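As structure tokens, here come the structures.
Derivation of every value follows stated rules applied to the coordinates shown; laboratory data play no part. Note that this is a predicted model, so its numbers are computed, not measured. Cβ atoms are built from the backbone, for glycine too; each structure is taken alone.
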Structure I
Amino acid sequence: MAVYEIRHPLVKHNLTKLRDRRTDYMDFRRLVSSLSIFMVYEALRDINLSEVDIITPMEPTKGKSIDEKSINFFPVIRAGLAMTDGALMVVPGARVGHFGIFRNEESLEPVEYYRKFPPDVKNGLNLILDPMLATGGTSALAVDFLREKEVPESKIKIVCIISAPEGIGKIVNSYDKIDIYTASIDDKLNEVGYILPGLGDAGDRAFGTLD
């Protein structure tokens, strides 16, 4: 497995705006979507290509194509929903499953309440979309859902915008072949499991539900 920190200048620029507490929920959601385009683009860098025959306005030729229906996005409800539009801009023909998972704020353990899979998931490439990899518990549970469907680890990738060393460590120590793509590896978790410097609660900030 490998951990990829995307260092493109536009990623860092948009991430700075995303972190800013003055960014309202409309801009926050737009920035998450924009960053997701970059993240998914990088996560699919090694995807297989097939040769296809096409006809340009000038003459027949050969091109390269991916099987879009073999790609599955799994946003973790609810913050991951903000990443879905950006991901689908990269691969419009991808299928979208959903994992409903929330974190118990006392135990910090993930709690499942919903899961939905596209067909033939074990033969596809599966990207878990969640803006934050904090303790790693939510992502690990999502991985386990896929493994229960006989998806090999090599066909699972975690795409997050910010991550904590503790969350990365949990995934690295639990699995052998799952790659992580992130825009930033932050400093640490605080005493209640939030990433520092982080960006706050991604779901609340994306959907305007802050108190």
Structure II
Amino acid sequence: MANLTALDGRGLDSPNVAVTAARVAGWQREGYRNIILNTLSPSFSQDYRTSLEGHMMVALFQGYDAAAYETESGRVRALQAVAAAREVLYPAGGYIFVDIEATGSIAASHMIDWINNWCGAVQAARYGAGAYFGVPQPLTAAEAYARLIADRYWRSCSADGITPARRACCIVQESCSGSWDVDRCGADNFGDYCLGAAL
């Protein structure tokens, strides 16, 4: 069973290559310590096990589906992510992020309600709820900080303007190209880390 850990240092997310033991060992040699895995990936369970066995620290996110913001409730989507996390025995207290992007045509008030419903369901399941901001999306940094109930924030490399005021982000995506995205994980402005899983 995995233990809860703070994510710190260099990381990667959204690998579009198979997460194999050899690749994990190579990522470790390149200085990657953290990996953030998409619960919607068809290979999610295997990717999670392989990452932990290779001594990566793991956090989770639920990839975006632009239609879901208008056709499904945030709570329903959150319960899908929670079910995936529980299936792999992701530890209570670990963070699951919701990927917010491609929402530029949706009203900010709708997105705030949707994200808060998502976060509330994740928190009720005893996980930390995080929000990842990409573009386009309708929220300002002030709205994100003042009106969202997310516990932590992760900023994409495309979303400089949405870093939530005061708290800021515990994960910052530094590049978005190649076979995976590169992240820097560390404390936010309040000194809090994103929590995930480790062996």
Structure III
Amino acid sequence: MSQISTTAPMQPRRADITRNTRETQVQLSLTLDGAGTTSIRSGIGFLDHMLTALACHASLDLSLECKGDLQVDDHHTVEDCALALGAAIDQALADRRGITRFAHAYAPLDESLSRAVIDLATRPHASIDLGLTREKLGDLSCENAPHFFNSLATAGRFCLHLDVIRGANDHHRLESAFKAFALALRSAIARTGSADIPSTKGVL
């Protein structure tokens, strides 16, 4: 006789974020358990490219639209997109029950190699070393690249160590960093099948 499973299917972890300020208007939808489907229009082409790579390699479904004060510069748009994405990750993880929590990953892109280490405990910290030397990549100011990850970790309430270990081409360096982060995030958010919170404290 066949048995019918009574285990309830796991619900998709998702969040919708609206962030409106005098500087930007951001609409973002995120599904953690996705397939890498994206619709991204930040107004900054290179940031769109990086977020698309992030969603692809982390298996996130990500929709983002930002209207920012790019006539000033790209700072507010980069920062607020990161804050919205971090808030969505935090909201989608809820109490973070049953996740892997810790993860690390390496990602190469030709001559460049990056390492990302993540702890999804709710203790925000970011240590970022990208070693970029150009002023801009497309229309993204290189000084805003580490600020993106700092803002993301702060709003997402997680600890991130992200380093570009080597690389001669700044495009390659930053893209490998985004891909390493994506791979680590994918592993850290993975469900273990446990209902426990992965902490000796009983909370994250």
(message) With Cα extents along the principal axes in Å, for residues 19-130 alone coming out at 40, 39, 28, pick the structure among I, II, III it was computed from.
(response) III
(message) Given 3.8 as the derived value for distance in nm of label points 7 Å out along Cα→Cβ at positions 51 and 139, which of the supplied structures I, II, III does it correspond to?
(response) I
